[in-house]
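Listed below are the structures to be examined.
Read-outs throughout are calculated quantities, based only on the coordinates presented, and are distinct from any laboratory measurement. Note that the coordinates shown come from a computational prediction; the quantities given were computed from them, not determined experimentally. Cβ atoms are built from the backbone, for glycine too; each structure is taken alone.
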Structure 1
Amino acid sequence: MEEYIKEICRIAGRGRDVSLEVISLDVDSMVREAKILYDKFNSVAGNVVIKIPICSALDEADKNRYEGLKALSILSKENIPTNATLVMKPEQAILAAKNGAKYVSPFAGRLDDLLRDRAKIYGQFKDYKKEDYFPFEGVKINDKIIDDNGIISGVDLVREIVKIYKNYNFKTEVIAASIRNSRQVREIASTGVHIATVPFYVLKEMVYHQKTAEGIKKFLNDVVPEYRKLFE
């Protein structure tokens, strides 16, 4: 595993950050693990960022509610860059920025899953695949918008965070995570987000269009022999 991670850091190179995640839930353990990861791998290319869960509580009563924020603050003061992960609402993103996170990762696709599951009550999205498109303007059922405390889609989540950060000139960069399809990439990009994590199947979807393929066929058919001869 150590050589595997080092190779990833080498391939990414300087200027392309690699996020490595802690596995504990309390602040002391998270800070200890963060330092282990940073000391072990940052020397490879100077590009290691530590992923810290914005809230490590397993339920509302869990005492670990603030441990992630504490860890972000401590690591920031020790100049260890962090990525506040599993962000599901703008309020969490505000706290991440205030506690020195270099990056914040809102999970757009997972928020869409939550909203689709809520819409199931009304008979919509009974069966859906995670890569299915979810409208950025939300879903209206019986004159009621399905929302999560005012957030109506994964794109809306990212858009609100970007807007808040611009309003207050926060230096924290936004990583739109859990991207599910090419249309969502386009809508995420329109928010002005800094970074998006895009799976390979989505990249394939982004680059192809049936009319482009049709045009290629026509171009090939239109090549006259005299022009083709230039390449021989």
Structure 2
Amino acid sequence: MRIVVIEDEYRIRQGLCQLIPKLSPDFQLAGSAENGYDGMYLIKEVQPDVAVCDVEMKVMNGLSMIRQLRDLGLSCAYLILSGYSEFEYAREAISLGVAGYLLKPVIPGELKEALQKIQAKLKDPAGTDEERLSSRYSYLVESAMEEIRERYQTGISLNEAAASLGISPEYLSTVFARETGENFVSYLRKYRIEKACELIRGTNKKMYEIAFLTGFENPQYFSSVFKNVTGMTPKSYMMKYRK
């Protein structure tokens, strides 16, 4: 995967240029630029798979650069970096369809994970059934759904998901409900119950174990939510579907 870095702070740019090839043998540094204007010419010349670019830069910022390239029909996957968590940056990045959004200071593990996710999408644009379903939504909502998928067992709240995305809980709640038709908490509960159903059908685990593995506080609460979502008690579901 060929990657370019567009960042106006010299030390950060050099650091990223040195770091990226070390994160994976699949990551190749294809060039760097110090502002969006030079970045446009760089992307046009080398046609990279991914551009890691800062938002705030002199001459031309990262989002303006992306808009210009899209207008010219030149595009690649963009991983946006920002030292700010204001809504405007995330909101415009979402509208431009960027592949990822990281807040500075960049943590190597997070950068590697973000690039690997982009790489996986480039290799398999169709993705899994779950990924195809989430592709109907904006980058922000997809990211929130991914937080749920990764952390439903150990616990994830609206506040924590919003913090990881650098936006307010109120903004995430509004966007999530508008796009999915249900609120964040309701979606999380349904996702946990779906996973519980999979465990009931596919394993011989006891109900209290399944409750624990799907992130519920106690078996009684798990049973209440399960019945509310499926219309059946966990025991009735088990008797009907467990082989």
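For structures 1, 2, which has the highest computed value of mean count of other Cβ atoms within 10 Å over residues 22-29?
Values: 1: 16.0; 2: 13.5.
Biggest value here belongs to 1.
I have -18000 for helix-only ellipticity at 222 nm (-39500 (n - 2.57) for each DSSP H run of 4 or more, over all residues; to 500), calculated from one of the structures 1, 2. Which structure is it?
On the way: 1: -14500; 2: -18000.
Answer for the origin of the read-out: 2.
Please state which of the structures 1, 2 yields 40, 18, 15 when semi-axes √(5λ) of the Cα gyration tensor in Å is computed from it. Present the calculation step by step, with values, prior to reporting the outcome.
On the way: 1: 37, 28, 15; 2: 40, 18, 15.
Label of the source structure: 2.
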